[in-house]
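Some structures are shown below for you to check.
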Structure I
Amino acid sequence: MIIQSLVPKIMNILLLSILLSGVLATASFTANVTIKQCTTNGCVPTTKRIALDATSNHTSSSGKSLIYVNGSALTLTYGDSRVGGPRIYLIEESGNNTNYLFHLKNQEFTFDVELSTMTCGFNAALYFIGMNANEGGAEDGTNYCDAQAVDGTFCSEMDIMEANTRAQQYTTHACIDACGSYSKDTTECTGNGSPSTVCDQSGCGLNPFRYGPGTTYDTETNNADWYGPGKLLDSTQKFTVVTQFHTNDGTGSSTLSNITRFYLQNKKRIDLPTLYVLKPTDGQHMGGDVHPTLTSQFCSDIYDRWNGNAKYEPLSQMGSNMENGMVLSMSAWYSKETYPLRGSQTGMSWLDGTNNWGKDIKAGPCDTTTSDVGGPFYATFSDIRFGDIGTTTPGAPPAPGPAPSPSPPSGTGKCCYNGCGSGNCAATGFCAQSKTNCAQNCNGQWC
């Protein structure tokens, strides 16, 4: 668990090269799409539009369309290495040339996604960015900004989902007040390709593949059976992603306190796995966060130390950035991973593969060189709904109850290292709860 200090710079270079590798779009592209606005009285369909980013393409090198909209369903297809994949924004209905602004605090955002063709190296991304209304220019897809300053301007970014069939994560990227929303005239919000402290570039992210049982300060294990083809959350099938933005007092004007996530698939609720990020009770093995969510404490537990030069805190500042409204963006893109690993990371390995961030870290199970030849590679985002917490999935099963008390040890014993007489033994904590925990997860000897 370390600060991935090299990630922002490398991501910035990779993204920029991908976006600029294609021929610039010669005309704006918009299409109607249906979303739902929800209250306790139900969800009401409303027509908005999508607009193509000014640097993206909506056709492949061979002229095939990369964007398909059918009612509430939006399919984005990666074209090829020359044109990349499209990036789009949600804008207002016809006749209103402005971006649609979401105010997320004390709200719930839900969508369905099908990404079964997006394999290692690909990224089906749905996220919010601090773009402004861009009145008069929204249809042209101009004035993009994000926490990496990919197009040269920093602004806040809330990654709701970055995913492929093997891995996924959601992440906050707060920025200082001056750069929370798009501002090309503010010098400190202008990027030059180098790391900057104006935004939390590494971010406070929750990747459910990481921090498995037996994780220590020095070694990180995984939750390899939770997400992927045929796993508990099956990435070969469509699933629903529900994100809740809770505040201290349950109003939209107070401090953002936690960002909660659960999933629905085949009429079943699927919650995040236990993540072992809590301070050890045995001096070595991390404790389990049974119902993980993005909180200030979680950000601290995973070593997100961004403070914007001693003024800010990652989660609460993300909430402050949200107050001006944020624009919904979706994209489908690719970055080649090359193994064996040389250096700190390769291509999309920060999302789904093997990295060397001071120690070996697997963000996902991908460990062979990837390719974007073949396809098609696409993701379909559908049934987007937004409203008060609890209103977008009224029939969903309830949230899990409080974490259970630890089970008593299976018999009297301790988990020891280097033999039962070594004196290096844990009598409490996860490893000492049972012989199975000790031997299989903690690499110890039950004594």
Structure II
Amino acid sequence: MIGATASHLAYSAIAVGIGVTAVLVLLGISAYPRLSSGWKLAYVAFLTVVLAITVWRLAGVMRANIVHLPEWDFLSFWLYGKAALAGQDVYVPGTVATLATNLHPSAAFKQEIIDTGFWYPPQTLLLFAPLGLFELRSAYAVWYGFNTLVIAADIALLWLIFMPRERTSLAAMAALFLLLPGTLQTIAYGQTNFIALGALLLFWLFRGRLVGGAWMAIGTIVKPFLAILFLFTLLRRQLTVLTSGVATLIITSFATSVLFGWQTFASYFHLRHYALLPAWVYTEATNQSLLATILRFRHSELLESPYDATYVLLAILFFALTCALMLRLEGSSDEWTLALFILFSLIVYPTSQMFYSIILVVPLLLLWKHRGAMRYGALAVAVVAGLAYTLMLTQVFWATLLLWCAVAVVALGIATRSGIAPVHSPTASAGELVGG
């Protein structure tokens, strides 16, 4: 009991420390142009310390994982990538059982990974199959090397889209990104969230253009919760982008079928492997979805159907509210609506995991970008960011809900002050499309 209390207090202290650091980074970069040379030097030193500590910690996790080879989650990518290279149907339960024998998988890993078959869309085999060319430890090192490059690209894109083009703001952006609890969690689990974030940012940057549709499809393949982007483009009637996205899905599907076999591709749609998932997948602490939050609150599990009535009703109401906000915001920048839809998807996606929280940096920085349009500006956004960063360590659902509310309130306030009248049609004008 005492140990559990001490552990909880330690986690709480870490969470608060992360939140306070994020606040200081944001307030410092806001005040930086007005600071004296001495205070500027102090702020740069502060950023240097934050970056040094976070990089040292993240590199330490990478090094430890390569040496000790943890069970979750990279091992599943490697196993199914190796099975795909061997011509096996990765969606048949038990396909990798023989491959995993010498790795001594736990009962939980057998139940969730081996006995259910591959979780991800077949096109992801284009990403995971090359890992099967290496032995496990080497594959982990290659994966971390690749993801380090993706992290650098993500930071650069976030800086390009949301921050002023200054070296100090780039350092601040790097500090904010590396501070995210989801960054450490993604590295610890060897997950694909950095790739998904990169695809989302490239879609954000090129939304309204043909290439944006391709990145929309790639993001959806890597993390299916980003399929909400297809709905967003449909409701915005961005038919060129939508066509590009569908074409990318078709091309990658064809490539997957040629390389790994039509049977494997078709099995993803025929075999109900998701129905084989153990009930605890929807209630475990790492699941930070609306569904998991409801089930944990009731101390219950999904025993027969994945469609809990309370969850379905709240999801429908939440979707209706998001669509109503989209209509009200018609005439303002579509980035607000896009942020709301992304946050909505993170909330209602049934297996939304804690490490998806790195996606929350996008709406946070959107608020920061428009801080001048709200009362108390930088201070208000910094406080919201501090709360979100604090919650992200263990309560990602509530951090996501907080940001959805913050984006909705700020967007409505800007629309009201701009004199944008409510409309009754989701048609997007060409002038609204960024880069279009």
Structure III
Amino acid sequence: MTASASLTRQPSGGSMVATSFTRRSRTIAALQFRDESFSFETLRAAGSAPYCGADLGEVLATARVIRNGDETGWFTAWRNTAERVHGIADTALKNGHRVSAREAFLRASNYYRTAEFFRRKNAASDTEARAVARLSRQMFASAINLMDRPALRIDIPYETTTLPGYLFLVDDSGVARPTVVYTNGYDSTAEESWFAIAAAALERGYNVLAYDGPGQGAVIREHGLVFRPDWEAVLTPVLDYCEGSAEIDSHAIALFGYSMGSYLVARAAAFDHRPAALILDDGIFDFHQAYVNALPAWVMRRIRNGKDGLANRLMGVMATLRTQVRWGLNNGVWTLGASSYADFIRRTTDYTLAGFADRITAPTLIMDAEGDQFLKGQPSVLAKAMTAPATLARFTTAEGLGEHCHVASLTRAHQVIFDWLDTTISAARAAKRNGVTNAPAWP
């Protein structure tokens, strides 16, 4: 293992340290844009190319016609590209070219997702964005119908409804295999799981279950269910579903949390000790801390005290100046069910692992991107707060892995993830054979 992507086993326990959340220069040359968010989302789209989620030429051609910071132009350009590739897929399928059709459907799905990304003002009533999000899901459904391995659409019982998802299987043998359970982040979708982890997992002999939970993907778009901090209420039914599936080895389940999903699965794992491993990409200890560090102290005091008027006006001004701020606040109001920017910030105080991190028992891989523009420093804080075996994997800019969730170098990130997971799951299975299990859940 090179020093630039080093894995460090963390000692148990340790003191909590402060984190910083400051704007920094781009760690990877911007793709076409001066706007930080436009550059990152372009990189995110392009980064899925190893798993048929993009063609670099298509990405660059699309970005070339978008003016810096023009959100309307972004939507139009990416939708146009998605529609063109959608047409390629339909033609290939009609002519019997299954592989060409599958690959084009995957790209179209990702391009439709990218198109609607910045449509967060009045998101709940944005029928145009909802239609494009549906097209993204439809393209993915068409793609999985053409896959060489079994790919099933599933519905997971949850409270009085169900959560939509996918079960990707290594083969149709019915053999129970180690399985990665993918949990979305602040803005990702169950369909994006294919690029983020599923394709790489299948190649290594792991099944993958991916789902949209409250606040995510189809669940927020179609049903209006918002995020909840007590994610154990969401993930426990998902794990129950896994236990009822003959193809899943319930003693060899790894939870994969993508972006904000790393907080969600870590929180759930503090209460449900069935998973054999956690993969946090990237680690988050306290989601609220990002806003504490980003806003003046006097603004945070007013928000805590419910004096929202001036705070909302100030954040409104900030939102007009920076795409990342505007998108982050609007997405938060929508997905957390808040009434205003200040109300959203207040709601994030519940999204912390303080008092929970030391309840996690599963071995945990905590990924840490050197240039993370969202929650820099949080992985180290989490590693020090944990008492379970924790490995901190540091990914550097010099190696091309420094972006949030390592979107520019997925194949290298997957190599680190699965090399660690192979060893961890083997140990878990050996422990099971010897009658050793994780401790019972905390009350």
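Computing Cα extents along the principal axes in Å, for residues 119-382 alone gives 61, 44, 37 for which of I, II, III? Don't skip to the answer; put the middle values down first.
Values: I: 49, 48, 43; II: 55, 44, 38; III: 61, 44, 37.
The read-out was computed on structure III.
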Given a computed value of 0.9 for distance in nm of label points 7 Å out along Cα→Cβ at positions 367 and 391, which structure among I, II, III does it belong to?
-> II
Candidates I, II, III; Cα extents along the principal axes in Å computed = 63, 60, 49; producing structure is III
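Taking -21500 as the value of helix-only ellipticity at 222 nm (-39500 (n - 2.57) for each DSSP H run of 4 or more, over all residues; to 500) derived from one of the structures shown (I, II, III), identify that structure. Each step should come with its number before you reach the end.
On the way: I: -2000; II: -21500; III: -13500.
That value comes from structure II.
Out of I, II, III, which structure matches 15.9 when mean count of other Cβ atoms within 10 Å over residues 151-158 is calculated? Walk me through the intermediate numbers first.
On the way: I: 24.2; II: 18.8; III: 15.9.
Working through the options, I get structure III.
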Computing FRET efficiency 1/(1 + (r/R0)^6) of positions 327 and 415 (r between Cβ atoms, R0 = 25 Å, to 0.05) for each of I, II, III, the value 0.20 comes from structure III
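Quick note: the coordinates plus some simple rules give every number you see, no bench work behind them. This structure is a prediction, so every number in the text was calculated from the model and none was measured. Cβ atoms are built from the backbone, for glycine too; each structure is taken alone.
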